[in-house]
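Once you scroll down, you'll see the structures, which are given as C-alpha cells.
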Structure P
Amino acid sequence: MKLLITGATGMVGSELLRQAIIDVDVTSIITLTRKPLDIRHPKLKTITHKDFLDYRTLGSLFAECDVCAWCLGVSQLQVSKEEYNVITYDYTMAAARAMLAAHPKISFVFVSGEGADQTGKATTLFGKVKGKAEKDLMELPFEKLIIARPAGIQPITKNSRAPFLYKVFYSLYPLIKILTPSKVITSVELAKAILLAARTKKGKMVLNNKELKELKD
C-alpha cells in the first residue's frame, strides 16, 4: 500500500507515520507538510507544500498513492472561526477534489471526531465544520471513504507540537480511561485502526470510537 499522510507533525499524523513505517503492508509513505520532518526512513518521502488550497503541481504525486490519510487539523481554540473553517473544511475539500481528478480510485481516510454532525445541528464549531466536511466528502465519488471519529485520544508518544491542552491532559488520561474507557482511544490504537481500515474496508463509512477500538488484525 502506498500511503499519503497529511498532518504528519500532529498527534494523530505523527503516530500514523510511526506505525506505517513498521507496517510491512505499507510499501511507501509520502508526507505532505509545510515544514521538513525530523524523521528519516528508506520508504518515507517528504514533500514540502505551502498552499493547502492549491494542488495543481501535485497531480502526478497523487496518482502514485493508493490511500490518503487526512490527519491535518487544528484545535478550534488555537485559531479564529474563519481560520478554523479554512483549515478544517476548505483544505480538506480542495485536496479531496484534486486527488480524485488525478486518481479516481484513490481511497481517502478523513480523521474527524466524536461530536461531528452531518446534519448541521451541532452546537460546537468543531461539530459543525467537521460534520460539513464529512457530508461533502461523502458526496464525492470516492470508491472508498473512511471517516474516523475518535473520542478522547490518549497520546502514547509525546509530541512537542501538540496543542497545549493535550500536554496538560497527558497525566489525566489514565484516570479518564478508568472512568470512561469507551470514550478513550490511544494514538497507537487509532493509527493501527486507520491502517487496517484502509487495507480491508470497502465503500463509504463512518467508524466511531468503539468501532475503531475493535478493529484488529
Structure Q
Amino acid sequence: MVVNKVKTSRIKNSKEEFVIGKIVCVGRNYAEHVKELGNELPDKPVLFLKPASAAIYTGESIIHPDYGNELHHEVELVLLIGKTVKKASLEKAEEAIAGYGGGLDMTLRDVQNELKKKGEPWTLAKCFDTSAVLSDFILKENYSLTLEEEISLTVNGQVKQKEKLNKMISTPAELVSYISSVMTLEKGDLIFTGTPSGVGRVQRGDKLVGNIENVGELNCSII
C-alpha cells in the first residue's frame, strides 16, 4: 500500500512549516503569452486548480503522462499564502503573502486544446502527478519583491522564456485579493501567477532550469 506523505513548501533559512493546501493557478496573466496562444485578453484573472498531489520539488523528475503528446513548460512566480483571508483588500492581500518561489506549471497542450474545443474543464491537461514543480521559497521578511526581477527558463541550456515580472497584467496583491473574493485562501495555499511568452514542447530526456532573480531556482528532467 502506498502511503502519501504530507507535502510542505520548502523554506530557505527557516524551520517554519507550510503544509501545501490547494494550488490556485492563474492563466493569461502576461499579454504576450495570451497572444502566442491566440487567446483574448481576459477582463479578470482566469483561474484553475491543481491538487497538492501534483507538486514535486526542484531536483525531482517530471513524469510525461502517456495520454498526451505535447507537454509544455510554463515557468511562473509562485506566492506562498501565510494566513487565512477572505474578500481581502489589496492591503490585506499583500499581508497574506508570506513568501515567493519559482514554479513550473506543466501542461499537456494537445489535451488542453481538445478540452477547450469541447468546452470542458482543463483538469486532465493540468492536474497530473508531477505537473507542479516548486523551488524553495524565500520568506517576504527576508526579501522584498520589486517586480523588476527577471523570470526565465532554459531547456537543455537554451533560453526559452525570459521576462520581467512587471509584465504581469495583475500584480501579486491584486491576484490574492481577487482569488480571495471567490474562495477562502488559507495558510499553505500556493498561487501560480501565470507564465510569460515562450512556452513550448518538451520531451523525455530534456533538462529544465527555471529561475527568478533573487527569489529561487529550480531544475528538473522529463522522464
Point to revise | Given 1.5 for distance in nm of label points 7 Å out along Cα→Cβ at positions 81 and 105, calculated: source structure among P, Q | key: Q
Revision key, fill the gap. Matching 1.15 (Rg/Rh (Cα atoms, Kirkwood Rh), for residues 153-192 alone, computed) against labels P, Q points to structure Q
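Give the label, chosen from P, Q, of the structure having the highest value of mean count of other Cβ atoms within 10 Å over residues 97-104.
On the way: P: 16.4; Q: 25.4.
Greatest value across P, Q: structure Q.
Rank structures P, Q by distance in nm of label points 7 Å out along Cα→Cβ at positions 185 and 209 and report only the one at the top, that is, the highest. Could you put the intermediate results ahead of the total?
Working: P: 1.0; Q: 3.1.
Sorting by distance in nm of label points 7 Å out along Cα→Cβ at positions 185 and 209 in descending order puts Q first.
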Revision key, fill the gap. With relative contact order in percent (Cα under 8 Å, 6 or more apart) computed for every candidate in P, Q, 20 is reproduced by structure P
Check your understanding: Out of P, Q, which one gives 1.3 for distance in nm of label points 7 Å out along Cα→Cβ at positions 17 and 65 as computed from the coordinates?
Key -> P
Study note, to complete from the structure: Candidates P, Q; distance in nm of label points 7 Å out along Cα→Cβ at positions 41 and 201 computed = 3.1; producing structure is Q
Review point. A value of -10500 was derived for helix-only ellipticity at 222 nm (-39500 (n - 2.57) for each DSSP H run of 4 or more, over all residues; to 500); which structure in P, Q was it taken from?
Key: P
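A short reminder: the numbers here are calculations on the coordinates, not readings from a lab. Every value quoted in this text rests on a predicted model; they were computed, and no experiment measured them. Cβ atoms are built from the backbone, for glycine too; each structure is taken alone.
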